[in-house]
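A.B. asks: Take a look at the structures below.
A short reminder: the numbers here are calculations on the coordinates, not readings from a lab. Predicted model, so just to flag it, every value in this text is computed and none were measured.
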Structure 1
Amino acid sequence: MNIAITAGVQLNPPAFAAGLGVWSREDGLSGDASWAGAPNAAIVPADQDFGTCLEIVKQQDVTRIRFRGETPIWPGVFVRVSARVKAVAGNLPSVRIGAWAGTAGRQHVDGVVETGPAVPLPGYGTIVEVSAIVATGPRPGVDMAWGTRAAIGHFGLDLTGANGGAVRIESIRIEDVTAAFVPGLIDWVDVRDYGARGDGVTNDRAAFLAADAAAAGGQVLVPEGRYFIGDDLTMNEPVRFRGTLVMPRTARLALRRNFDFPSYADAFGDETEGLKRGLQALLDYCDHNAFDLCGRKVDLTEPLDIARIAPGVTQFSSRRVLMNGEIGVVDGPAFATGTAASVGTYDPRRPLELKDVAQVAAIEVGSRITGPGVGREVYVRAKNVAAGTLTLSQPLYGGAGTRSYGFARYRYAFDFSGVPQIDRFYFRNIEFSLAGVASGVMLPADGGLWSFRDCFFTRPRDRAITSIGVACQGMLIDCCEFMSNDVGELAQNRSSVGFNINNNDAKIRNNRFVRFGHFCVAAGSGHIFSGNHWFQGDAAQGGLRFAGLVLTDRNVQVTVTGNYVDNATIEWTNEHSPEPAWSSSQSPFGGLTITGNTFLCSHTTPGFAWLVVKPCGAGHHIDGLNVTGNVFKALYANIGRVDRVDTTHAGLNAAKMRNIRFEGNTFYGIDTPTSNPLTVSFVQNTASNKWTVPTNEMLPFSGQALRVESVVAESAITNASGAKISEMPSVTTLQGTAKNAVTLNFATAVKGTAGVRVRMDIPN
């Protein structure tokens, strides 16, 4: 900085031999008395030590010599004032550098130090050099720190102590010594000073390590050049990159003091490579658990294949976080979907294996499987080329047999499928700008406790998040926004899926899902869906509506609470069961709680229902369903009911229903409100000893009237002549063709009004 500021500026004053008129006896200001013609000062032309010099006889307590020239004072510039002095006769005084500090308007700057350290002259003829450093800031080694008000200075020498002595002064020098302070000011070391070549060929790793050790709390500068680093490199001090690094893919760079995306992008001269290298270091024990994108956007021209980015990583279980930035994608062939077709044989006794697969080598791990008997979101978890087998993420429900299958391998911005196991990887405040070009994140086959919080998934081409194994165990998706690439499509034409779950205990909270084919396909149990809003309507009048949430296990132990379910169904199926027909060894459908939600539909067909049970085999029933405290509202046209059974494959065994609680709900625009227990207020206008009480299909899933909890007379029960009858009737259930009515049996013919509490489930 001193070269840039003081280049061309003459700081040094003229020698005394040029005349004493420029030397003041006071502060150096205009009008001060000069030393020219002073009786106690003379020019000595030929001193044996100094040559031509100034001799002064000290006559005042403080004898001042000040250069009249104004020396500029700049922030960041360090000025050294020095002189060589010796005593020649009389008393021995002390000497020091003296100064006058002034503003740009030549006003005195009060309250600053204007003298340097005093040095006693030890004897006659002994040369003493005195000096002082002047700067604006109080740095170590600065004798006079003047602050930013000072703009000029008049510098010279003071003689203090006893009067009567004669001293000779060789000269007074003023010079810029900022260069001597630069290392302390910017606090860095240059890797070139420790042997780095920066030619892209020489291995500079040792030089980097030496510079890092020498920095000792300061910074390391990597100047322009290409620096080859042949092995893992850990830098403990902050590094500033002007040049770039070249490293083998297997070598890791750990920047412990500036572990963030901008530093890695600078280190490799490329944003994508910087992100790759940062992720590589993150999946190592580098003393950091979070990689910060610092609000930057990275555009990917190909998927981030984590197995290739971090070779050698097969298992990682420490918490790691990628946060605070945007991931964009650039359309190109690297994001094209891979497809394959093959024939394979399935045996339900080995539910996660497809064997005798033709051309198995051509099928990519992570491919989604389609074909007869294949449920939604079934993926290839692994393959064995030698054995001709594929490991599946979920069983197939189609039963034993050899069939043709299709395989689609979507491309993801982040693809972890090649790493066997990663636990506790968190995405925080990441915007996935996928632009209909790429999908979002593919999880590894094994792991758990992955987390997505405050993230945006904008227009994933096929999937936002995909689990091909069990890494979704305990997955948390919280406060995220999912915007489908199918937004403009009619509901029946959408194929995208927000995410899928294969394992247990996911927490899906406070998210928003916009117009996916399905926002979630969830196998496993123990999930919580809370505070979300998913909507899947379209612009069609009388449009079709499909499942938003798909539950694919029978006994799910799932809670759906406080959500806004908009023009979408909750579909409950067993399509991931290798034996889809019910047997006594299987658990029934059960364990689902739906409470406190808002359900809305509009411009849809009368047959739409928000809760649909779809068995993939015969004989199933429900044991454990709680639907309470919800609001169901249809706009613009009524719908028939809020619940139904999809009998595409099979119906439900209505005679075995247990533990169904369907009450406390509110209905608007629903032709047949549903309740269990159902209270029917029945009026018998003509005397009869047999009252048939219908339920009008108001029991859940148009269920059968399996039992009566109570019968209450809501008016006087009278015989044909009007006399009151107090006897209680007996009850016969399962009446009518659909077995959904009950009969009240009286000993005599009576009439009146009775409240009958009917249930479509039987006690345990």
Structure 2
Amino acid sequence: MRIIRGIKLGGLQQKIFNLMLIFIVALVGAFVAVSLYQQAHLSGIVEEASREQQASIEEVSEETMKAVLETGMTRTTALQAYIADDLFGDVRSDVLTLQAFATELFEHAERFPDHPFSPPLQENDGAPSVYVLHEPGVDPHDSELLGLAANMSEILLASFSSSDKLSGCFVGTADGNLLAVSDRSASCLSADGTPLTLDVRSRPWYRQAAEAGALTFTGVEVDSYTGVATLECAAPVYRDGELVAVVGADIFLTAISDYVDNTATEGGFVCVVNEDGKILFSPQKDGTFCAKFSDSAPDLRESENTALAAFITQALAGNTGLKTIAVDGKEYYLIGAPMDTVGWAAISAVDKEITRQPTAAMLANYDEINAESALTYQDGAKHSIQTFIVLTVILVLLALVGALVVAQRIVKPIEHMTRRINSLSGSDSVFEMEQVYRTDDEIEILAESFASLSKKTRDYIQQITEITAEKERIGTELALATRIQADMLPNIFPAFPERVEFDIYASMDPAKEVGGDFYDFFLVDDDHLCMLIADVSGKGVPAALFMMASRIILASNAKQGKSPAAILESTNETICQNNREEMFVTVWLGILEISTGRLTAANAGHEYPVLMQPDGKFELVKDKHGFVIGGMEGIRYKEYELTLTPGSKLFLYTDGVPEATNTEGELFGTERMLAALNEKTSARPEEMLKNMRRAVDGFVKDAEQFDDLTMLGFEFKGTRG
């Protein structure tokens, strides 16, 4: 044993040094082996956790989408069934009214003299008229029942004229005659003008009502004269227990067919099934859900697809809830709701493949997050190796204590992380940062990556669920609100086809889904036409609600025969009483005496009207403005008169026309508006409005529409004779 500079070689000091060196090398080797094992084990756990989370994402996303679809489709299907059922409910009420009147008439026949009647006339075509048809070999003038039934001419005419759902009303007598009301009298005439005959008592509506002894709805039939798909509601009339007549009404089903066709979207649609399990209306052009005529349409309740057959049977009986059924090689989510009045059902269908797209997008995002985390982990691992080498040198120099401390510092967080990851289960479990991971090295980076990934996954699922549900709800409600608002305004043109003294046309294009502008026109009596145009403060749904209330109040006052000023004053008082939101509406209202051409008008803060006299040009009528409606109680309005002669034209508008703005912030203005009108002074009202809209669109180009665009055009042609 030698001592060199205080170090004993070959002695106890060397042996202790060698022992410590061997121990440290062994310890370092063991530490390396344990670390490699833990890393391999951790990588396996991470991969397994990734697979489990992907499976969880798919499961939760599918269940969430299914729940959202069930809520949205159930509400939509029930609403669609209710809207269609409401149509038949109104018709049922009309027919019951006719039945009650006819029963009273026949039971007290002695009180009513025979009423005159006539066959269909060519000159009445296009206008509501009463006419008589009969079976072959039957003479209407020999009928003991027809003259009495003809006393119902006025009520049949009133029922037809007051309902936009009926295509005709009728009374069929037990001796083979038919008293009918429609605006298609020409369809009942042959080419030489001779009235056609009709097998009254063999028609389905007569037979079914007589056999049932109560009100019935027929199936979908082809109208005897027009060839249009129709449905009849009929009820029997008895006198002393004997059937004497059947009353009823026709409903053309074109509107329902168009509505169903408009429901088709990417992967989804709505169809209607009748009580026999046959598709009546559908936007599908082929396949199981294609609509066919009754004779060739299959009864889906007897389909070889037993799941579909059971679903159709259940839909006709009550709400089905969400079902998943394979049809024509595709899986569909299906929901059905009954239409109780006619025994039909509305069916909503969504291609299941479409609903998987959000899940695929979510998994793609998850894979991107995983890839980013893997890169972060790899970078951290490289840095960890460098740190490990440095720590190993330090451990050798600092001996066993330092080696044990550093080993514990490295191994403990990894072991804790492994146990925490192994303990995760279910879609709601989240990996969170803990103090044990705060090591200021790659372990902390890895833990932060796991925590961030876990939180992002849970938040993403929650966001997808909330966004999907909210989008479905808002889309359904706004679509319904848009249809309701459009239906509130006169939208059938020509509006008064029987009046030759004038022509009128109007349009409204809201800036949002629903708007605050509105127009209205109606006959107060046979010689007075009321026209108005208005602009509610604000935009969107609040303005639309205020617009509906204002329109109803204005129309109600106008139909009482009041003057324009009195109408505005009464409307202002009514609105001011319950106007806590302090909204207001500008109104121009005029009443035209058709026989003289005298137009009496009043203006409540609205834009100047534009008038063109014959052989002249369109010019502003700078009338005196009153205060806006709803702004202050006790306001009085002044009237003024304009004289219209044959050829005079009137243009009314809201501020959306002159204030239309292009991308440079420039306003369209009244000068451009007048120039557009005067470019073609001979234009009819409809063409006048289309020319104005083209001029506005050409000016604003790609600029966004910030205000509602509402216009009304009127041409006075003079009195008849």
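A.B. asks: A value of 9 was derived for relative contact order in percent (Cα under 8 Å, 6 or more apart); which structure in 1, 2 was it taken from?
C.D. replies: Attributed to the structure labelled 2.
A.B. asks: When Rg/Rh (Cα atoms, Kirkwood Rh) is calculated, the result is 1.31; to which of the structures 1, 2 does this value belong?
C.D. replies: Values: 1: 1.31; 2: 1.21.
Traced to structure 1.
A.B. asks: If helix-only ellipticity at 222 nm (-39500 (n - 2.57) for each DSSP H run of 4 or more, over all residues; to 500) is calculated from each of 1, 2, which structure is the one that comes out at -15500? Write out the running numbers ahead of the final one.
C.D. replies: Numbers: 1: -1500; 2: -15500.
Of the options listed, only 2 reproduces it.
A.B. asks: Okay, next question. Can you tell which of 1, 2 yields 15, 44, 30, 10, 1 when P(r) over Cα pairs in 10 Å bins from 0, in percent, for residues 174-261 alone is derived from it? List each step's numbers first, then the result.
C.D. replies: Values: 1: 18, 49, 23, 7, 2, 0; 2: 15, 44, 30, 10, 1.
Considering all the candidates, the number was obtained from 2.
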